[in-house]
1. Tell me which of 1, 2, 3 gives 3.6 when you compute distance in nm of label points 7 Å out along Cα→Cβ at positions 59 and 283.
2. Could you tell me which structure in 1, 2, 3 was used to calculate helix-only ellipticity at 222 nm (-39500 (n - 2.57) for each DSSP H run of 4 or more, over all residues; to 500) as -6500?
3. Kindly point out which one of 1, 2, 3 the value 2.5 was derived from, the read-out being distance in nm of label points 7 Å out along Cα→Cβ at positions 147 and 187.
4. Taking distance in nm of label points 7 Å out along Cα→Cβ at positions 107 and 243 for each of 1, 2, 3, which is largest?
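Laboratory data are not the source of any read-out in this text; all were calculated from the coordinates shown. Because the structure is predicted, anything quoted here is derived from the model rather than measured. Cβ atoms are built from the backbone, for glycine too; each structure is taken alone.
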Structure 1
Amino acid sequence: MATKGRWSATTESLLAALDPEVDRSRTFADFSTYRVGGPAAGVITIDSVQTLETIRVARETLAEASGIRVPVLVVGRGSNLLVADAGFDGLVIVLGSAFEQTEIGADPGDDGMVRVRVGGSALLPVVARRSAAAGLTGFEWAVGVPGSVGGAVRMNAGGHGSDMASSIERTSVFDLVTGGPDEWTLADLGLSYRQSNVARHQIVLYVELALQPGDGAAAEAELSEIVRWRREHQPGGANAGSVFANPPGDSAGRLIEQAGLKGYRLGSAEVSTKHANFIQADPGGSADDVFALIQHVQRHVVDTLGVALRPENHLVGFARGPEAAGAPAGGE
């Protein structure tokens, strides 16, 4: 259902300038694996750098005239994203199919590594499977992470003893304020545990990975084992993976379970009975309920165990209390 008229004047002006490219009919239930969330003022799917430049110029021109820069939210597969029931008063940007490709180099370089060029909207499990099928190792961990490559770079996604920082050589990034694209090295990205230097207004267009040639059969076997392990230990359904980053030397899931919150429910949201660091949203549920449960878990773990958990999910559009400090503000 169209939502025109409920948004700020500056957002409406930008959407009008970009019309008819903008889709006003979407909600964040379409863009988040929680399958909840309010309306998006406008969504635009990107299939060229030129479209990004058009958006950048329109947004900066409007900012110069009004003194207000319209917020943007870059969304990948939404596997780490929660947007409030009130929605997002700004422009949602989604990379299209032109940025899904995976190109595997024919031969190893002088260092013995094979380069794999991957678009920012490519799915991590797809890249993991294609790399393993080509006899490359080092990216098997990604088969269990249902996100996009661009989102994975932004949060330095990882699992099973590895992460994006272990394979990235360079990236191509477009800045919606200064333009581009520009090439970033691994050092430029500043990757650390579930964090990077990629800002909310910057878009990862491509990534170049350096992977090791190896035993393709062994890589395929590892993929199968990772999938088996995740199905056994982690819930399916409407969730966005691990809600909280693990504290140094400990497990967020263990702490939440120790605090007695496994299976705890608030409204349409519940701490998973299978893994306490996952929150499940009911069909047709409320993003605000999920956020309230995140806050409750934070408060209770601090009060009970004295440990402050930092949300790993990207939380957008919520009023922040002290308990939400450290939560990321952008979208995956």
Structure 2
Amino acid sequence: MALWFALSVMAVLAAFVGITHVHLRHELQVEKWERSHPGQPGFLLHGTYSDPEIDDISGELMQLSLLYALPVALLAVGLGYVLARRALEPVADLNRQLRAIGARSLERRVQLHDADAEFCSIEDNLNALLARLDASFRQLTEFSARVAHELRTPLTLIRLQLEEAAGRIEPGLAESLQDELNRLSDYVDQCLLLATAEQGRLTLRVESVPLRTLVLEMIETYELLARESARHLSVLTGEDVLVQADPRYLRQVLHNLLTNALRHGQGAVEVAVGGDAAGAFCRVSNVPADQPAARAAGSGLGLRIVRALAGLHPRLTFTRETTGGKFVAELRWR
């Protein structure tokens, strides 16, 4: 916009200088001038300019025009930039506000001050869209929580009935049914936990937790699971650092990360715990599985629960990326 404004000003100046130049040459070449003699008022002097004189006059005019055009062009660029910034400031402000709205802050609305009618219309439409998204998201999470809560009772009743009838059922079948019930119960519990976390209704009991100690306490179980699948789980630890977290949900987060690495990966699993200049961290990395069936296994809720629980903790961020052929999931306290 600034460039377009400057080019428009320069085009107007060029047209003005060109017309002036052509008109001046015409006046000097074609039209004659006349004036009275100073000593003899009755005498009139008639004459024209020569071609070299006309070229000299028009050339001086062109040089002066170019000399004055440079500061005018710079002024036009600067003024155009200021006007463009001012005109687009509502758009930049709108983008800043939209970037600050996430899944747990859909109740927020954008607001533009002293904006034109067109921007006010965009603001109204965006706020209406956010209101619809907020209502839909709340209905979805509440529905998920209700479904998960309602499923817990029948699953518990089925488990109790199965335990009572264990003597009348083949042991292998009874064990298989118990495993399936446990899997379904675990899935329901995860859905309920996820819905509660995404609604922001979890109550955290944040305290200072020694990160390395907590990881080493949990790692033994997962080392056994890794050996059962002929895989290796290694732990790299630095000095123990205290982090602010709820130990219950931090264990749930680590459980999901390690389970995800063992279920959807192949080869060695590396766990790194420590601290650096950016803060404390816990990093789980593994090579993703090649088989589509292995990648598709599971409910797909693990990392989503990690993201939801991490988002509830102060100063804790969760990131994941694939780099160098490895999937890396990191918890970082800043």
Structure 3
Amino acid sequence: MKTIKEAILYEKLGNDVRCLLCERRCIVKNDSFGFCKTRKNINGKLYTMVYGSISAISANPMEKKPFFHFHPGEYALTFSTWSCNFLCPWCQNFEISKYVPENPEHFYIPPEKIVEIALKYDCQGISVSFNEPTLLFEYSLDVFKISKMYGMHNDYVSNGYMTKEALKILRENGLDAINFDVKGSPEVVKKYCGADVNIVWRNIEYSKRLGLHVEVVHLIVTGLNDNEETIEYIVENHLKYAGESVPLHFTRYYPAYKYKEQPTRIEFLEKAYEYAKKQGILYPYIGNVPGHKYENTYCHNCGKLLIKRYSFDILEFRIRNGKCPECGEEIPIIYNEKYIKKRIKNMY
């Protein structure tokens, strides 16, 4: 089967194997699956069962991921596979993250076809998202190698639980940027996701050392992490592991899957933004509140409006030569003026 391929990161333990892809480091017995249900021990070797099994695919703006400081105004062909290595009961993509089809090969798309589709729909990049992209690790490497031949950029939108070995291999094979979703405090992440959030912070810091562009998302879930203590924790660790210039997106939650509380209060999102700004984070944002002033980019030095957004669209772009046109401050952003001019009417 085309979707069955030997895994790259694992070690043999007699007839058992230990998966080294994510920090669960599952010990998998023969003819059994690991936690994510996409990797199987077959006769003492570990295989991914979902290589190229694509659950969703679409051309999305970079702002949707969200990446606000990495190729704004451009599009990435975005795709996913099945299942996840987290347990989040509020998952927005539960139809694919909580499911593995009986016949993954039915959804197979070869790596070269992915890049062909991206070029057909005028995408400048490749993005692995929707469910946890680490589960498409081997496939990602093959797609990224091809996309780089066409000058495209590659990104992951991830829960950040991969091993450092996996991150290093991704970087070496064409990953350019990664968006980390930090789910909350250590207690919340342990209870609701079944994971150790310290691993995520470690990977944020390590990704920066590898030279990846990094942005961080914190989904504020009603009744769970919509409290001052969690925001203080997120901001403190963001400054420690990501740094002041890395964008921090406070995103509004909406009811999904098993979690039915009301959407996040906008006033609390504003409070989180203002606290982050006060503590020294240069580029906090509010997400999932279209038209809100805090989804715009402002110069961290003089406060001038630099990028005006409405949801996933850029309405105005005023950065000149990577700098604020008002005070000349350098803005930490990667963009291609060609695509800004092509897609945004009110440039400068």
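1. Going through each structure in turn, the value belongs to 1.
2. 3
3. Label of the source structure: 1.
4. 1
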